[in-house]
Structure 1
Amino acid sequence: MFWRALEQLHLWERENLPGADTAVGNEVLVWLLKSKSKPRPLKDLYRSSRFSEPTIRNCLKEFATLGFASIVSNGSDMRSRFARATPKLELTVAEYRRRFQEVAELARAEAATRPSTSLPPSNSDTQGS
């Protein structure tokens, strides 16, 4: 049962957060969400990432095309750009979190109904007496 729910969660993620299931997409997604309260320049993302700048840029463009990110220039310095999570991304992540919690609750319920899998005492406890 749990594995089916987990499979459905991954399917939902691929359909509703395309690209987020890749390593680069996950990194950019986390960066966008962490930067929500205080936007940071894109150069910080490029420097901190293990991926190349073009790879990050392509991922950001994909997220922007899907409506999950907006890339804006700093009004006072046009050389500095920021990527921001959009309300659409925040709503999608909130729905993903809700679904993830359902899967976690299912796993807890399944574990609670399963018989204990503790190992029997080893024979070494009874040997040599």
Structure 2
Amino acid sequence: MTRDKWHLTRGGEVLAHLNPDGRSLVPELDGHFTIEAAYTTTPAFEPVRHLFEREAQLLDVDSEAENNEWADIWDELQAPGLFVESPDGRERFAILWIHFKYDRAWWWPLYNSPHTRMRPRPT
């Protein structure tokens, strides 16, 4: 995932423009599992903003009730299809999750998901 611009899409609508910039909130994860980016949201983000805000609040809580709430939020967010895509739509990555916190977004791409599409490498 080396592109410098991506879109977060949900049900085919662009929720946010993601711009990886080399900064990292969690340096020990940088380059291993997650990708981090600056972002700007679109009007399509507004109906689900409250879900992303609540999800971010639950990151630092660890109880059964809150873990169940977090899972329910993710079921709702992912139901219509939630992907990180290239602007032209030719590359698409299924994601385990994406967080919006501290004016940053970071996500875990699922490279081996059957819903992920990557451009073939040039031969």
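Looking at structures 1, 2, which one was distance in nm of label points 7 Å out along Cα→Cβ at positions 75 and 107 calculated from, given that it came out as 2.2?
Here the read-out was taken from 2.
Identify the structure, out of 1, 2, from whose coordinates mean projected area of the Cα convex hull in nm² was calculated to give 8.2.
Only one of 1, 2 returns 8.2 for mean projected area of the Cα convex hull in nm², namely 2.
A value of -7500 was derived for helix-only ellipticity at 222 nm (-39500 (n - 2.57) for each DSSP H run of 4 or more, over all residues; to 500); which structure in 1, 2 was it taken from? Kindly include the intermediate steps, with their values, before the conclusion.
Working: 1: -18500; 2: -7500.
That value comes from structure 2.
Please compute mean count of other Cβ atoms within 10 Å over residues 35-42 for structures 1, 2 and give me the label with the greatest value.
2
Tell me which structure, out of 1, 2, gives 1.6 once distance in nm of label points 7 Å out along Cα→Cβ at positions 11 and 43 is calculated.
Values: 1: 4.6; 2: 1.6.
Checking each candidate, the match is 2.
Computed from the coordinates by the stated procedures, all read-outs in this text should not be read as laboratory data. Because the structure is a prediction, the values reported are computed rather than measured. Cβ atoms are built from the backbone, for glycine too; each structure is taken alone.
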